[in-house]
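Novice: Take a look at the structures listed below.
The numbers here are math on the coordinates, done by the rules we state, and not lab data. Keep in mind that this is a model prediction, so the values were computed, not measured. Cβ atoms are built from the backbone, for glycine too; each structure is taken alone.
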Structure 1
Amino acid sequence: MSRLMKIAIIGAECTGKTTLANDLVREFQKTYPATFAHEYLRSFVEQEKRTPQSHEQVQIAQEQKSLEDRLSRELVARAQGDQHAFLFCDTTPLLTSIYSEWVFGKRDALVDAIAQKHDYELTLFTQMDFPWASDGVQRDGAKAQTAVHSLIETRLNELNIPYLAIGGTPQERLQIAKSHIFQSLEKLKA
């Protein structure tokens, strides 16, 4: 039976989450069924031509999990025998919860409940080790990046979610992440 490994990639805006997800998918697709769950928030903003409001945060978190669930099923169906499959999640409902707190000044209990179901085998936390630069999506800027980075670290610790801080150049990040993923894979096989 195939085994799915879900890997969360979280971090403040413009810290290289999508770049790392793309790099990992390209690398792992050479040997395994692998894909990544895009950040649903981007799709929402592109479709609605605006940022979501407070009452829409639950929908954002639910849609993110729904996308992960659908892609997980597809990957498992593609895996053969006892082959592992890899889903790299470019953000998670945890980030929706944190941004809800940052943007709206309060936490949403329903979003928090979705975020606390952190069902990932590994959590990679991208660091702020290169200057903030716009990625073409309306963002809050370097000041928000620093505040959100701190909120992420605090929430990971509050929820006792083990994580690996990923920093360095894109190539260094890829190598560090691959090393830890393969270590986790060996533990699963044991």
Structure 2
Amino acid sequence: MTVTGPYTAQRPPITESAEQLRERIPGWGADLDPINRPSATRLQWQENTGAHWEFPEQQVERWPRERSVEHRMLPPVFGTAQPPRWLSGAIRKYSYATYSEGRAVRWLLFTLADRVDAVENHLVSFLRLRPDNPITETGVLSEFTHHGLRSRFGQRRADPKHQWLDPVIVAGPWVAAAGVATSGVRKLVGAVRH
């Protein structure tokens, strides 16, 4: 199979010459002179290196997989353990299909998708009647059994300035959810009484 581009040993063809790029982009090619780059000898293309490699057989794509807009094809092997699902999956797919890897918005959308995924999984835990346990799953008990306070003070750590926020960040969503649930139950009971 002869394929050029990402995931292959062949270099893709250069679309513009060095002169054209230098005219279009100020400062382009400042590192082209090998004197300015210690790694230049490692980057030289060698036709016969002694390495033997052929493009592997392409893994079967069971559903449309996400890939960066920079890549025209998937790698020969890719993960299938966590297919994107629900709203978090839609956010990830949109980010992959719309934004380049060099755009900050792409990575911010991935971060948002991770947060949405956490909320989705919390909701699923309630639907399965096995809600998450914030006491044991956050490791807060280790603060009392593994010298939590002693490890924080007098150790020249960089994070004591924001440590007071940790309980708020961990417990805050649970307290807010309990407040919303309590308010909802009160409204429901009030509606039933009238």
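Novice: Given 47, 32, 32 as the derived value for Cα extents along the principal axes in Å, which of the supplied structures 1, 2 does it correspond to?
Specialist: Working: 1: 47, 32, 32; 2: 80, 51, 39.
Corresponding structure: 1.
Novice: Quick check for you: by relative contact order in percent (Cα under 8 Å, 6 or more apart), which of 1, 2 is greatest?
Specialist: Working: 1: 32; 2: 11.
Comparing 1, 2, the top value of relative contact order in percent (Cα under 8 Å, 6 or more apart) belongs to 1.
Novice: Let me ask you something else. I have -17000 for helix-only ellipticity at 222 nm (-39500 (n - 2.57) for each DSSP H run of 4 or more, over all residues; to 500), calculated from one of the structures 1, 2. Which structure is it? Can you show the working numbers first?
Specialist: On the way: 1: -17000; 2: -14000.
Checking each candidate, the match is 1.
Novice: Given a value of 0.45 for FRET efficiency 1/(1 + (r/R0)^6) of positions 126 and 150 (r between Cβ atoms, R0 = 35 Å, to 0.05), point me to the structure among 1, 2 it was derived from.
Specialist: Numbers: 1: 1.00; 2: 0.45.
Value 0.45 for FRET efficiency 1/(1 + (r/R0)^6) of positions 126 and 150 (r between Cβ atoms, R0 = 35 Å, to 0.05) corresponds to 2 out of 1, 2.
Novice: Sticking with this structure for a sec: Determine which structure produced the value 2.5 for distance in nm of label points 7 Å out along Cα→Cβ at positions 94 and 174, calculated from the coordinates; the candidates are 1, 2. Please report the intermediate quantities before stating the final value.
Specialist: Working: 1: 2.5; 2: 3.1.
The structure behind it is 1.
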